[in-house]
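**Student:** Several structures are given next for inspection.
All of the numbers you see were taken from the coordinates with simple rules; none came from a lab. Computed from a predicted model, the values in this text were never measured in an experiment. Cβ atoms are built from the backbone, for glycine too; each structure is taken alone.
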Structure 1
Amino acid sequence: MDINAPTVLIGSSTANDATKYLMETLEENSALYNPLTIEVDRTRPDSLVFRATKSGKSYSSNEQCEYAVIARYPNPFGHSNKDSVVMVAGQYANGTYVAGGYFSKYWRRAFRFGRQGVVLEMPTGQHGPIRVVEYLR
C-alpha cells in the first residue's frame, strides 16, 4: 500500500483497508503521536468507540446520537516528517458522510491552533444538526 505522501482517508479502520493499515502501524510505532484511537465497542460489536488520546474521553453511538471524526496523524510512510494523513470517518455511513461535508467546508477550523482534528456529534441517522464536542490535541 503506497500512502507515502499527504493523504486523506475516508472511512474508519473497519471500512477502509488503508485506514486499518495506518492505525495498525501507528499502534506498533509508539514514537508517532496518535490523537485518536478506534476500537470495536465490546457491548455492541456492530459499533465503534472513538477515544481521544489527550482527554481520554470515549465516544460511542447510541439511539439518540452518533459520532464522527476528522483526525490528522503523522504519516509513518511519508518521505518528510511534515507529511500527514487525515482520516475522515464516522461510526456509521451517515457519520462519515457528515464528517466529509464538515471537512470540505471547515478543514482549516479543525486544524487551527495546532489542533489535530475534531470529534463531531449528530442525531443518529440524520444529517444535522452537528456540533463539535471535542477538538483533538
Structure 2
Amino acid sequence: MRKYNLHYEEASQTVFLVFEGFLNEQDFKQVWLEAVALIETHKAPYFFIDASQERIIPTGTEEWLINEFAPLAEKHAQKLGYRLRAARVQSQDIFNRLASEKSILHFATSTQNFDFQNFSTKQEALTWLYQV
C-alpha cells in the first residue's frame, strides 16, 4: 500500500505530494524523484507538499536530500525557465520535524531556481504558493 499520493492538477498547474505515514528509504527517495519528473513533464510552476501526516524520515535521507536531491532538483528547475514555487506543510510528528530541520533550512535558503517555504497549516501554504 502506497503511503503517499502524488499527482498533477491541471487547473492549478500544481504537483501535489501528500505523505500518509512512514516511507522506507527506497520509497522516500523514489517519491521525490517521481515528483521532479512530474514537475518537468507538466512544466508545473507550483509544488505543494503536505507532510502533515509524514512520520520520521528514514536515517540518512536528509543527507541524500541535501547532497543528491537538491542539486538534481536545482538542475531540473533551471530547465523550466522560471522559478518553481514549493510550499510544504510541516509534519505533526516532532521526530519528523527534528530530523528534517537541516534539509528544510537548505531548501529555504540555498536554492537559486525555486522558492521554498515551510508552513504550519495547509491554508497558509496554499495562500503563499499562489500569491502573485
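**Student:** Rank structures 1, 2 by mean count of other Cβ atoms within 10 Å over residues 41-48 and report only the one at the top, that is, the highest.
**Tutor:** Values: 1: 12.8; 2: 17.4.
Going through 1, 2 one by one, mean count of other Cβ atoms within 10 Å over residues 41-48 peaks for structure 2.
**Student:** Using distance in nm of label points 7 Å out along Cα→Cβ at positions 9 and 25, single out the structure from 1, 2 with the greatest value. Spell out each step's value before the answer.
**Tutor:** Values: 1: 0.8; 2: 3.4.
The maximum falls on structure 2.
**Student:** Could you figure out which one of 1, 2 the value 2.5 for distance in nm of label points 7 Å out along Cα→Cβ at positions 17 and 121 was computed from?
**Tutor:** Numbers: 1: 3.7; 2: 2.5.
Of the structures listed, the value fits 2.
**Student:** Out of 1, 2, which structure matches 1.12 when Rg/Rh (Cα atoms, Kirkwood Rh), for residues 49-88 alone is calculated?
**Tutor:** Values: 1: 1.12; 2: 1.05.
Going label by label, the one that fits is 1.
**Student:** Sticking with this one: Have a look at 1, 2 and say which one yields -13500 for helix-only ellipticity at 222 nm (-39500 (n - 2.57) for each DSSP H run of 4 or more, over all residues; to 500), as calculated.
**Tutor:** 2
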